[in-house]
Structure P
Amino acid sequence: MLIDNFEADCLENLERWVSDLSEGSYLYLLIDGVFVPGIRHAFAAALRHGPISLLFETLPSCTHETQDVSPFILRYESGNESLHRVLKDCSGWPMVSALETSETQEQLFARLAAWCVVENDGQRFNLRYPDTRRLPGIFGALSLEQRGQLAGPATCWRYIGRAGSWHALEIEASGNPAKERPQKLDDSQFGKMVDDNAADEAISRLKYRGCPMPGTPSQTHAIVSRALALANAEVLESEQHLDWCGECLMRDGFGDDEAALLALAKWRADQ
């Protein structure tokens, strides 16, 4: 698992939000299929009415294998227990967002699909905004105009974060369409997104080494994030960052900042 298990009332909140929708608005779920390949079939079978819309279907040469890991959207159906059972299978994975918007499913599909691939310095890559670990950092790196193009007229964009609870992006409803495809990011935006992923990348590499992960995924991420922040502040050599993060995990983060700084100084001297 990559995030904490969903809190007990997560799905109950969906029922409340759909009942509170203003006239002409809809509640959609954005699901990142890469974490449970093929789960799109379970969602499609659970729906009583509308279909799911696979965002990667607009990509050239989209295969069945690509479809099985594609992010997708669906209109939330109130009182659908089959849908709730499938959503429970997403617990522990950063793959569930909920958007309130006046757009039809076809309009929202076109808007979100336009942001699946972006370009920086002539290179194209998959923008991982359906991953709820990445979503806030990606959204924060976009310009105001780009945020409007991504969220459109949505009045609320919630996502299940690292601690298994709902969070909301700060958005302003806009009717702006995506002006170009692929969307273009400048070097500063790209750098912010890379930095935002640093702790998760370090955790992945430490897992590969067999380093134990104490506590919950959100606690592990907090420890590694602080370890990297201290390493950068104290100008630790980049090749030592990963070893220092592993040391922090073994020592449960070293307590407060003062204790962590002392521990870093001692660890550095011992290397």
Structure Q
Amino acid sequence: MLTEFLTYIPTVLGMLQGQDGSLLHAPTSMTDVFKIFLRWSHFVAGITWIGLLYFFNLVNVPLMKKLDAPTKGKVIPELMPRALWWFRWGAVVTVLVGLTYFAMYILASDAKNIGFSTWGALGKWLVIVLVSYAIIYALLQPASGALNNGYLLAALIGIVVIAMAAVILYTLGEPDVSNKTLSIGVGGALGIIMLLNVWGIIWRAQKKIIAWTKDNAENGTPIPPESAKLARRAFLASRTNAWLSLPMLFFMATSHGDYIIFGK
């Protein structure tokens, strides 16, 4: 067995060698070091954020439905603050680091092809995203009536997201604009919407629910009726983020030209 393993070593080393014969290639400038730092920070923070998003939707929500009130009083104050800390700050790091890399090293080289400065192109892109999120935020507010139906809400948000993607592609799309700019333009827009859901809806609701649950467990204070509405709104926002994460990850992957190619 060991002999067979050793016979593969030359082949593996050959695959790892660069054109100059070296096995490892160290960064040649501080710019390269900064790029590596941004990429890995984005990657690790993204795994933390999206991993916890799936944990909440696939594990935590079904579990909480089965717990009685006294058990929730013990579990929620201990579990949720810690999990939500990593969740919300992972989202911040993922988006801010990704936005920095996108603006400095991807959009900057393509901005001139669409007749804008880097900041001009970034500004127009952000306006499109923020207007789209304003509509999504309004749709997520009621948590009652027709918009309390998850399927209807998903359909309406899906229409908004598709329209947003179309406007982004129309605004940034020029013959010489790269696939990276357009793919990340769509995927990154979804990431920003998800970040705003985390801080604008999910965390705002959850910190109240956690405090009320803890106060109820320790002091017997009744949980306000508002709690159910906030929990439903946070759930719908979290579920929205869960399914938005799929096209978000897809368009991030397409920036390498493996599936859908928007530009050169």
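All of the numbers you see were taken from the coordinates with simple rules; none came from a lab. Since we're looking at a predicted model, the values are computed, not measured. Cβ atoms are built from the backbone, for glycine too; each structure is taken alone.
A few remarks follow.
- Entry that produces 20.8 once mean count of other Cβ atoms within 10 Å over residues 148-155 is calculated, selected from P, Q: P
- Identity of the structure behind 1.1 (criterion: distance in nm of label points 7 Å out along Cα→Cβ at positions 52 and 84, calculated), options P, Q: Q
- Structure (P, Q) behind the derived value 0.80 of FRET efficiency 1/(1 + (r/R0)^6) of positions 76 and 124 (r between Cβ atoms, R0 = 41 Å, to 0.05): P
- Ranked by relative contact order in percent (Cα under 8 Å, 6 or more apart), structures P, Q are led by Q, which has the greatest value.
- helix-only ellipticity at 222 nm (-39500 (n - 2.57) for each DSSP H run of 4 or more, over all residues; to 500) derived as -12500 - corresponding label from P, Q: P
- Value 6, 24, 27, 20, 13, 7, 2, 0, calculated as P(r) over Cα pairs in 10 Å bins from 0, in percent, assigned to which of P, Q: Q
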